[in-house]
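Please find the structures below.
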Structure P
Amino acid sequence: MKKLGWYLMSVLPLLVMLAVQVVVAVVMMAGWMIIAGPERGLEVYTENSIIVVLWMHLLLLMITGPWYYFYVVRRQQKRNISFAGKFTGKSFGFTVMLALGAQFLIGLLLTVWQLAAPEMIEAYNQMMEESGIAGFTLPSIIATVILAPIGEEIICRGLTIEYLKKAGARFWAINVIQALFFGIAHMNLVQGTYAFLLGLVCGYLTLRYHSILAGITVHFVFNAYGTFVSPALNLLFGPEPSPAVEIVYYVAAVAAGFGLFLGGLKLVKRDLEEKEESCAPATEAA
């Protein structure tokens, strides 16, 4: 019965996140409709969607930040557990490498999806454009590159993982459940699917390094790539590159994706093995 209670608690951070999204959206829409009238207020709300997203992330961080600090960080401090865990500067480099590989591979997944169901990807791209998330603006950068990697990692790789540990869940059960919650939080099939895959990577690294910093790093690199690198590539190749250019790009992306991801994963495993060996008690020679 106690385990069931902890499993139920693991859902609470997700519910708080969804509730914050709804409350901020309703309050800001109602405010603009009161000030500018129903029709114009709805237009203002749509035009300023990224501001709504920004306030969602700010409020979420204001709620979950102290929650995570007092429930997880303070308790770790009392047990002399480092916040960084096994995550070091060298670990950061390996994690960035793995994150870039994941970005390429998930990008290829979306390309295949577009070929199979173009209308679904078109609707997703339109939603991203209308929300302002894909825009290169200061509010978008703050919301998606800075706040989202911190707030969403606190929810899924911080609080959710800690509650699942309390429930006695095994490593892969914890990782799959928290990644599933991460996908659900994005509330659309396309974004939710690649968020689930990204969540598996973030969760694996957070659990292995015993630090949320690993998940934040992957999340930051993934979002920063979409914000800064993807628009630069669109400018370089143009909105509709020739078939030859597309083929070269996708072949290079496949090679880079698998190379960076598998290479980063191998280096992460070696890094963790070295840390475990250095922490193991020395044995006296016979």
Structure Q
Amino acid sequence: MFALINPDHSPCQYIANPALLGRPVWVKRDDLLHPVVSGNKYRKLKYPLMSLAQTRSTTTPTLVTMGGLWSNHLHATAYAAQACGYHSAGIVRAHAGMNSAMLDDCRATGMQLHLVDRENYRQCREVPGYWQQLVTAPQPFWLPEGGSDPAALHGVAELIAELDFIPDVIMVACGTAATLAGLLAGLQGRSRVVGVAVFKNAHYLHAEIACLLQQAGYPAYQNYDLLLDFDHGGYAKVPRELAQFCQVFSEQSGVPVEPVYTGKVFYALRALVGSGYFQPEEKIMVLHTGGLQGMRGQH
């Protein structure tokens, strides 16, 4: 069975060479937590799946969730469902006939895929329970887009207890912002979290962060910044400069990054260091949230 109750701690890697990012930084390598259920997806799935495992039923549950052609969350959920002996179904934002290697992986685990247009996908995101009009399954267990269930914050919050020291700043990529909210929960008002939004017009994530913290039973922590200027043209847009940065950084640091999430964080970090955003004495850590499906999508 997929081990979610006692996950191994991920290591911290110190990047001492200031030529890479402008100053030394630590990297919390959550990409090494699990070979398939990578990074923050591992932590986000922990408590929702523990809750499901405690539900007594004679019917095998079906994990139902949503994502795009290269969704790290879909990929992780499909594997976790198979490993737990569950069924799974994925609502995919894609036109009929579209495919990806990530979707092939999901099919190989037994995940039933439902390709929907942009409008139906938006309704799934915004209207509670709308997904039930698209997927019929025995004992369905809904996981929101990106795994942004309030219970997911508890798994992310545990990351802080693994650290040998509390950094002054933790940087993280933001899609749904559930990981950022989980870091705030774990820090309990200490330090500062800097989130890098990976898509355009992400102002609404402030409200999402507040809502997730409230629903998960945490105070309304405000010790974070949300940066909206490093989307590089939008979600999954990869201008040449960003692609080249990811390649060089991966080769010279030994830390694999992709241009959809983690690459944007390290790119932003270098720019912020150059602009004097950080204080010289501040200790900076980057959370590598794993999920390298976006790298496959560039080939």
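No value in this document is a laboratory result; all are computed from the given coordinates. Please read these numbers as outputs of a predicted model, since none were measured by experiment. Cβ atoms are built from the backbone, for glycine too; each structure is taken alone.
Some observations on this one:
- Kirkwood radius over Cα pairs in Å, for residues 21-124 alone - structure with the largest value, from P, Q: P
- Each of structures P, Q was scored by mean count of other Cβ atoms within 10 Å over residues 101-108; the highest score is held by P.
- Structure with the greatest value (metric relative contact order in percent (Cα under 8 Å, 6 or more apart), set P, Q): P
- Answer label among P, Q for the case where helix-only ellipticity at 222 nm (-39500 (n - 2.57) for each DSSP H run of 4 or more, over all residues; to 500), calculated from the coordinates, equals -25500: P
- Which of P, Q yields 25.5 [mean count of other Cβ atoms within 10 Å over residues 69-76, calculated]: Q
- When mean count of other Cβ atoms within 10 Å over residues 93-100 is calculated for each of the structures P, Q, the largest result comes from P.
- Set P, Q, criterion Rg/Rh (Cα atoms, Kirkwood Rh): the highest-scoring structure is P.
- Which entry (P, Q) yields the derived value 1.00 for FRET efficiency 1/(1 + (r/R0)^6) of positions 61 and 157 (r between Cβ atoms, R0 = 30 Å, to 0.05): P
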